[in-house]
Structure P
Amino acid sequence: MANSVASFADGTVLATVLTRPGTSIADFVQGRITGAVWQWRPGDSGFSEIAGTQAPGNNGLEVDPDERHFYVVAFGWHAVLVFDRTRSTAPPERIEAPDFMPDNIHWTGGRLLLTGMRLDEPACGGLRKVVDGKADPMLCHRGWVVGEVDLAARRISTFAYGTPQAGFNGHSSAALVGGTLWLGSFQSGRLAVVRGR
C-alpha cells in the first residue's frame, strides 16, 4: 500500500511503502527495514521498486525543485534520507531529526518542513515501546515538533513546537501560510492552527 506520493515534471511518480507484506509497525519502530520507494514513469506498465531506497518505515516523501533530489522520511530512524536521481547506486545522505518522530515532509512557504510527535514524551512514559510484538499506537497525547531541513548544513532545526493538547494528537504534517502554521494529524478529524506572533 502506498503511503506518500510525489511527482517530477517529467511525469515520474514516486510512492513510499511503509510496510511490505510480512513486516509490521513494530518492525520499523525497532529500526528494521520494512519499506521502500516505488517509481512509475510514463510508458511503464506498473510501479517498480527503486533499489537502495529500503528503510524502516518509508513515510513522508517530497521532491526537490532542482528535479534531481527527493527526500524520504525513515520513520524508524527518525531521519530524512536525501536521494540523488543521477547517482542511483550511491547511498542516501541521512539527516537525523532532533527529539521527534518526523512523519511527513513538504515544501511550504519556501521552507522544507517536516512534522511529528515528540520522541521522548514524559506524559506518555518516555519513548515509544513495543510490547508483545505490537507497537504502542501512540494514543497518549505527545508534544509535537515542526522541523526545518537546512539542506546546506545537512541538519534539522526546530521551526515550531508545542506541548500535548487534549483535543489534537498524532501530528503528521504542516503547511505555512503567511505567518500561520496549519497542522494535520493521522489521528484527528480536524486541523490545528498556530498563529504567528
Structure Q
Amino acid sequence: MAISLPELPFKKDDLAPYISANTLDFHHGKHHKTYVDNLNKLIAGTDLADKTLEEIIKIAAKDTEKAGIFNNAAQIWNHSFYWQCLKKNGGGAPQGAIAAKISSTWGSYDKFAEELKNAGVTQFGSGWAWLVMEENKLKITKTANADMPLAHGQKAILTIDVWEHAYYLDYQNRRADYLAAVIQNLINWDFANANLG
C-alpha cells in the first residue's frame, strides 16, 4: 500500500497574495512530494509497507534506527495536515466550539493569536507551530524539523509550517509577517472545529 501525495484542498492561486501559487508549486509539488517518494523507497519490501501513515509514524517514533522513516512519514503527515489548516478567506476570529475554548484558555482571541505567532517566530530553525489538545485542554506548542504532536500523545488541532520553504519565496526572512498573514487571513477554523470532535 504505497503512500500517496494528497491533492491540495484548494486551487494553487486561492491563497494569494498571502501564499503564492509559486510557493505552493515548490512546497507541495516538490518538498511534500519528495517526502512521499522517499518514504515509499524506505518502506518498500519491509514490514511497514502495508501499514497506514499513522502506524508507520508511531512505530518509527519509538526506534532511533528508523529516524529516516519517521522524518519522511511525519513530514508527509504534517504537510497534509497543514494544507487542511488553510483556506481562502479564512483567518481572523473563529466561530463555533473552538472560539469558546480559545476564549476560556487564553482570555481572548487576540492573546491566542499573539501566542501562536510567537511560537512560530521563536521556533529556532525549521519546524512547526501547533494548536493541540492535551488532556482535554488546548495548548500552543512548537516542534522542530519533522517532530509532531502525534509522537507526544497530543491531538493536533491546527498547525503553521515555519520551515523556510513554506514562506521564503513570498516573505524572504520575514517569518513574523508570514505568520501574521496566515493567522489573519488563511486559518481554516472549520477544520479546527472538526478536529475538536
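Coordinate-derived values only; no laboratory data. Every value quoted in this text rests on a predicted model; they were computed, and no experiment measured them. Cβ atoms are built from the backbone, for glycine too; each structure is taken alone.
Consider the structures P, Q: one of them gives -13500 for helix-only ellipticity at 222 nm (-39500 (n - 2.57) for each DSSP H run of 4 or more, over all residues; to 500) as calculated from the coordinates. Say which.
It must be structure Q, since only it matches.
For the read-out FRET efficiency 1/(1 + (r/R0)^6) of positions 49 and 153 (r between Cβ atoms, R0 = 30 Å, to 0.05), a value of 0.45 was computed from one structure; give its label from P, Q.
P
Figure out for me which of the structures P, Q the number 13 belongs to, where relative contact order in percent (Cα under 8 Å, 6 or more apart) was derived from the coordinates.
Label of the source structure: P.
Could you tell me which structure in P, Q was used to calculate P(r) over Cα pairs in 5 Å bins from 0, in percent, for residues 57-120 alone as 3, 15, 15, 16, 14, 12, 13, 9, 2? Write out the running numbers ahead of the final one.
Values: P: 4, 19, 27, 25, 15, 6, 2, 0; Q: 3, 15, 15, 16, 14, 12, 13, 9, 2.
Structure of origin is Q.
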